[in-house]
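Please find the structures below.
Each reported figure results from applying straightforward, stated rules to the coordinates on display, with no laboratory input. These numbers come from a predicted model, not from an experiment. Cβ atoms are built from the backbone, for glycine too; each structure is taken alone.
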Structure 1
Amino acid sequence: MSDGSRRDHWIGFDLGGTKMLAQVYDADLKPIGRERKRTKASAGIDSGLDRIVESIRDAVEDAGIDPGRLAGIGIGCPGPVDMEGGLLLNPPNLGWSRVPIGERLAEEFSVPVRVLNDVDAGLYAEYRYGAAKDTRCAIGVFPGTGIGGGCIYKGEILHGSHCTCMEIGHIQIMPEGPLCGCGRRGCLEAVASRLAIAANAAKAAYRGEAPHLNDAAGTDISSIRSGVLSAAIEADDKTVRDIVREAARHIGIAVAGVIHILSPDVVVLGGGLVEAMPDLFIDQVSRSARKRVMSAFKDTFEVVRSQLEDDAVTKGAAAWAQHKIPQPDATVADAVGV
């Protein structure tokens with residue numbers, strides 16, 4: 001195979017509840033092309049898969065390379081996935097079920113595909129290049145529309161035989177708490193995600209307890225984004241600050257439980273909320289977790305901020321594909337599997 005036709009480029013894809021991002025990486029995993037679109041999950045699975053394919057094609061065009069240069073695709077997806085079967089199972093915030101995403105992309109692009117959870121992908125990038133580099137065990141907690149979790153243990157993604165794990169957002173915090181998108185009550189996600197925070201902040205604005213937030217976004221939950229919350233706190237909306245702190249405290253409670261199970265070196269916090277209010281989240285999650293762990297664990301871990309931010313999932317997905325696909329000219333028959 002000549003240099004002009006080498007398969008030495010990789011796709012990293014971040015499938016989110018509201019947006020999707022495709023990035024093309026060269027052999028050294030440097031980004032050279034990208035495309036971002038809205039997910040539009042309500043349009044259905046077929047439409048969603050078409051948009052994913054279209055985004056990848058547009059990213060390849062933006063990179064200025066022939067599709068034949070692609071060696072593989074890594075795609076980070078919200079919620080549990082079957083890594084061996086290449087299936088997106090039942091993401092709570094998409095409304096899809098058992099989507100054969102690996103098979104579809106392998107057929108479209110004639111390259112192997114690796115499907116993984118999006119926080120696993122982001123955390124793998126942090127393990128290779130960022131805040132969790134060279135650690136033995138790292139867990140990630142990424143609060144956003146939902147709350148995703150991941151674990152890297154000795155350089156590999158921790159997962160079950162049929163399904164990914166570390167769904168920290170669905171640890172039950174309040175047995176009789178608010179309804180979660182997964183259908184259960186009192187999950188961490190139902191009380192500490194950006195959506196949950198925005199709902200409580202909207203109530204505060206309606207009651208006149210958050211005047212700066214009310215001026216900026218009113219009571220429209222969809223307008224109360226991470227940056228708006230941060231600005232309201234900076235403007236001294238004390239009730240908004242208390243709401244965010246309470247959410248971070250709940251995250252720390254869940255983190256403490258995971259620390260007792262896995263004893264990680266680091267807990268990496270990422271996502272839009274953390275990026276907008278890093279000091280608040282790092283401080284509150286760390287305090288809450290340390291207050292609840294056994295004394296033997298108090299000084300064994302650090303709570304740190306993600307270093308890679310927006311590109312973490314795409315870079316981690318591409319790096320995972322590069323790590324797990326044995327040959328750059330692997331066939332479509334190798335499309336799925338860990």
Structure 2
Amino acid sequence: MSEACHPINVVAHRTGLTPYVIRIWEQRYGAVKPDRTGTNRRLYSEQEVERLALLRAVTQAGHKIGIIAHWPTEKLREQALVATAPARSARRTLAADLNAGEALIAECVATMQALDATALQATLQRGAIGLGTMGLLQQVVAPLTQRIGELWIAGRITIAHEHLATAVLRAFLLNAARPFAENQRAPRLLVATPAGQLHELGALLVGAAATQLGWQIVYLGASLPAAEIAGAARQTQARAVALSLVYPEDDAQLPGELKSLREMLPADVAVVAGGRAVPAYREALAGIGARPVHDLAELATELAALRQPAPALRPVRPGTPTL
């Protein structure tokens with residue numbers, strides 16, 4: 001077997017499966033057995049990537065994953081070859097969507113580098129029409145925000161380029177979220193970056209995705225002290241706080257800010273953290289019980305779990321001893 005080197009987000013991109021489905025097929029059915037890093041992240045070999053893609057194709061043809069999960073890869077290949085026409089069409093559509101997403105990312109980067117805000121906005125609007133809002137967020141905006149950060153760190157764009165992209169994306173994403181913001185009964189999610197974290201594109205992305213998933217968003221923006229975030233969460237009765245951690249990755253003050261935030265938040269308010277700098281603050285996040293997410297699919301899973309009502313306590317009969 002080839003060396004396991006593909007993280008789960010790459011596998012999801014290549015196979016068309018969500019990270020959630022990949023984990024379920026691994027844990028419940030033993031379809032693949034990825035290696036683990038020292039930080040417990042899954043790494044998949046090239047053969048496992050192929051196997052997951054074949055399992056997807058065969059299940060789309062009508063087979064149950066519980067039955068085919070242990071089939072030899074060769075048998076999966078044979079079955080995939082005789083898959084029905086709709087399944088083959090779905091694979092072609094997936095490939096076309098992925099190619100469209102990559103082309104849109106390249107176009108967004110080019111318009112940003114040209115400091116052409118109008119062209120960048122038009123590209124995003126065209127992508128939303130072709131891919132849908134969630135498709136745009138998953139396939140274009142999420143990788144685009146990471147690409148912008150990488151270009152800035154490498155010195156290939158200036159802070160002016162990053163600010164222009166942020167301004168256009170902020171306006172676009174807030175406008176896309178507006179039709180979903182009217183449900184006053186929906187749970188509230190407070191979104192911000194903690195003090196010292198100056199890049200807000202990740203936070204904007206989280207806010208837009210969460211509104212699509214039925215949450216009310218209280219968006220505070222970048223670099224807020226713990227006391228301000230906690231105060232706003234209490235005032236708005238937020239169900240959870242989502243933090244975006246992008247840059248820098250070595251802020252000595254941030255662990256203390258995270259600890260203070262947890263101490264000032266109500267005990268039943270969860271903390272969700274995402275962004276490229278999350279691994280650098282893994283211990284600090286674990287210390288406050290934060291829920292790390294690596295992509296929008298994991299964010300959706302966490303937000304769905306947070307919407308579940310707490311289990312009801314069984315009434316205690318009179319005379320029943322308690323501990």
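From which structure (1, 2) was distance in nm of label points 7 Å out along Cα→Cβ at positions 122 and 138 calculated, if the value obtained is 1.3? Traced to structure 1. Among candidates 1, 2, the computation of Rg and Dmax of the Cα atoms in Å, for residues 10-57 alone that gave 11.3, 36 used structure 1.
From which structure (1, 2) was Rg and Dmax of the Cα atoms in Å, for residues 106-145 alone calculated, if the value obtained is 9.6, 27?
2
Here Cα extents along the principal axes in Å was derived from just one of the structures 1, 2, and that gives 65, 46, 33; the source is 1.
Which of 1, 2 yields 21 for relative contact order in percent (Cα under 8 Å, 6 or more apart), as computed? Intermediate values should be presented prior to the final figure.
Working: 1: 21; 2: 12.
It was calculated from structure 1.
Using the calculated result -0.31, -0.74 for log10 I(q)/I(0) by the Debye sum over Cα atoms at q = 0.09, 0.15 Å⁻¹, for residues 82-193 alone, pick out the matching structure from 1, 2. Computed on structure 2. To test your reading of the models, identify which of 1, 2 gives -12000 for helix-only ellipticity at 222 nm (-39500 (n - 2.57) for each DSSP H run of 4 or more, over all residues; to 500) when calculated. This value belongs to structure 1.
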